[in-house]
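Please go over the structures that come below.
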Structure I
Amino acid sequence: MKKEQILEKLGIGMLNDMQLETGRAVGTGRDVVLLSPTGSGKTLAFLLPVLQRLDPGYKNIQVLVLVPSRELALQTEQVFRKAGSGFKVSCFYGGHPVSTELKSLSDPPVVLIGTPGRIAFHLEAGNLDESGIRILVLDEFDKCLELGFQDDLDYIIAQLRTLGQRILISATGMDEIPGFTGIRDPELVNFLDWKAAVPKLLLKRVDAAEVGREAALLDLMAKTGGAAALVFCNERATAGMISRLLVQKGFSAELYHGGMEQDERERALLKFRNGTANILVTTDLASRGLDIPEVALIVHYQLPLTAAAFTHRNGRTARMKAEGTVYMLSEQDEDSAFLGEGAVTEELSGTFEDPVRSTWETLYIGAGRKDKVGKTDVAGMLLKKGGLTPAEVGLITIMDRCAYVAVAREKCEAVIRLLTGQKIKNKKVKIEIAK
């Protein structure tokens, strides 16, 4: 498939400079080290040239993509699938049924995406035939090291004896490349100082000394009037407390952190993406590796411990030349190291309107990709049998055994009544509000 066809399927008009340079470098067949900021489009940068190098006549794993988190693994898989290349792609990660992965390996994918722990497990168990893997992609490599995956990466790479190309991707620079990667004399594609990728951020300080952080946050969220926002906390317990507070006060908020079950995290992200929630309260887990589009606001409920963490958090907004606003709640002068020049103070005096709930609600439908259910099937059922108009149907997400769809909140209960007992692809399905 030609590059232009893939870009059309992905809805992308043209590649940026970093993606073009990465494509050229990967196309040479040499080892490549790509350094580029968060939000600059690194997944697409390696996806396109890698797809061009696949052999359609070889029906086994040719490419292994290692990523630090389940969420990034799933998102990378979705991009590969949306590209519509015709090559089979699979995604392995902790919490995913091993039986499902073994079934996938019985008809091996051409591209395998996975977290280091799960891929190491399959190699140790002898489940995975690595003999045909020619390309290794180490995505978010710096994050993998930060999360302690070095031993798993070392083990995995040592088993890959047929590699012809290694691609290492990082959002931060490195003094030296660890020897266990096997990377020798790579072509360096360094866009860390790329001005086009530097976020256009408006930094604002919120003085919480008098009223306290909780009250200041509630006023700020009311004042910003429902704009999509990420609220960062340093601890899981704090994030949970703030999420519950926002919901109690009438805001549409979801919680996301590493202590939650995988399905809970996926639903939280899904509701944030489809507009059911306009606030995502999180830890630094969400500062990198998540595809969260159109986030207008970053709120540091607690400032991070390092400048690097501050940069990664802020990289969730102002992506790809857009603009964004960053708020820092401060009770003292703790934000002085992060403010820099040009920061302004956000005034929260006065009264603000009550929170307006999101106009969307998320429905759970008990059938998915493994049941041969697609987006058109879900949309058709909602429009023909659920009595909805196209404007009342939002983002549809199809998963292996279920689907989620955003529908107009005011029509939600009526839709559930109309669709109770209905079938999709000749299967009676459960339909309810997603918890």
Structure II
Amino acid sequence: MSRTRKSVEQPKMRILFADDEPNLQELMRTELPRMGYSVTVCPDGFTAVAALEKEPFDCLLVDLDMPGMTGLEVISKARELRPEIEAVVMTGKPSQDTAIEALRHQVFDYLTKPARLAVISGMLGRVNERRHTRRQLAALEHRVRRAEGDSKLVGTGPAMERVLKLISKVAPTDSSVLIRGETGCGKELVARALHNSSLRAEQPMVAVNCGALPENLIESELFGHCRGAFTGADTARTGLFEVADGGTIFLDEIGELPLSMQAKLLRVLETGDIRRLGDNQTVNVDVRLVCATHRDLEQMVEGGTFREDLMFRINTFEINVPALRERREDIPVLARHLLRRHRSDGSDDALFTELAMQELQEHQWPGNVRELANVIEHAAILCESMPIDHDDLPRHFGKRQLRKEIRDSSPMTLRELEVLAIAKAVERHDGNKPAAAAELGVSLKTLYNKINAAEEKQKAA
């Protein structure tokens, strides 16, 4: 039998009410809880400020004219102590001057006494709706940050210093940038760093994975469509270029774009004009173009699968992101940075054992930083208490399993150890010898020579 899940109730809105009229104090002390709110009643402004110093409130409902400390003075102090609080003014002496002054203090509402309970209830309902919306936006921002990951580029070695220097030079311009590098090396992080350091940082950055878009939908996704433009187009759609207007559009894996779309993209980049599918009118957009690829575009141009004029157009400025194996000096700081996404326990200087860090630095990282992030997440989940040890790393990772077999086996010659290491690497990569060679740090030719030598020796025996 299925159970009905109970909905999580939103916490009661906490109201701080300050007024020097005893009758009104008693009314609010009685009626606000009946409306579903938590209330603290204060007889003057000094008491209200003292309450704000002790605990947080969502709404401040304050009389404008109180002895000792006016309502606006209480609001000013409240803004310092609790910037997120909503303030509402009540007054028995309304005037244009006090209303203007209240607006300058960014009050949510301005009520005239005597205010009916129905009016107060409606006003508090609107405050509560705004509070709920802010909570939803905060939750959405948190999910977006988690989905995008940390946009910070981590690394202090010479390879990353070169990348950061190039970013600082080109970011303030509107030049098109082509980011090259292996899969998983952090090309999108470089694109975000470019955007965040540019004059467009306050405008949107829209990331598009060209390889993930179905070919028949690419034009609609990028440029939009009108209602009825094609079968299934029941509503109009704004394209991603329009969404990015004023900001940056990041075309990841630009080498996966079909030739038919390359020509249309080139026209948009040259004129700034886009045309939605099914529309005769053009729309001008102002976007800064950043592209990325792991492909050899020059080779694709020679093979006729990428337009040479488009390559020149997107490659005004080029940034090459090094593979992780080319900047091993950054692995310790990267590993600690990635671990802090999942674990907050343990001191920064003792997050990994010496053996675990050694295995991280010896690994070839064919999947680059993305692979390192996955390994660290696995270890963070498996580790019961810090620091991360080599046993917390994935079973197939590095030489951990090989070391265990060596410890448990009888003495072996150096040649036998080498043969075992090769066999395990090929097995881990499901027979993919180029990947095994990359992991072992040898050329494919050397790997084949060693495999053939081992087979010859086995036949001779």
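Supply the structure label, taken from I, II, corresponding to percent of Cα pairs over 21 Å apart, for residues 81-184 alone with the calculated value 36.
Only structure I yields this read-out.
Work out Rg/Rh (Cα atoms, Kirkwood Rh), for residues 105-160 alone for each of structures I, II, then name the structure with the largest result. Working shown, then result.
Numbers: I: 0.95; II: 1.40.
By Rg/Rh (Cα atoms, Kirkwood Rh), for residues 105-160 alone, the leading structure of I, II is II.
Using distance in nm of label points 7 Å out along Cα→Cβ at positions 89 and 377 for the comparison, can you identify which of I, II gives the largest number?
Across I, II, distance in nm of label points 7 Å out along Cα→Cβ at positions 89 and 377 peaks for II.
From I, II, which structure was Rg and Dmax of the Cα atoms in Å = 22.6, 68 calculated on?
I
A value of -14500 was derived for helix-only ellipticity at 222 nm (-39500 (n - 2.57) for each DSSP H run of 4 or more, over all residues; to 500); which structure in I, II was it taken from?
II
Figure out for me which of the structures I, II the number 0.70 belongs to, where FRET efficiency 1/(1 + (r/R0)^6) of positions 209 and 425 (r between Cβ atoms, R0 = 35 Å, to 0.05) was derived from the coordinates.
II
For relative contact order in percent (Cα under 8 Å, 6 or more apart), which of I, II scores largest?
Structure I comes out on top.
Readers should treat all values here as calculations from the given coordinates under stated rules, not as data from a laboratory. This one's a predicted model, so the numbers in the text were calculated from it and none came from an experiment. Cβ atoms are built from the backbone, for glycine too; each structure is taken alone.
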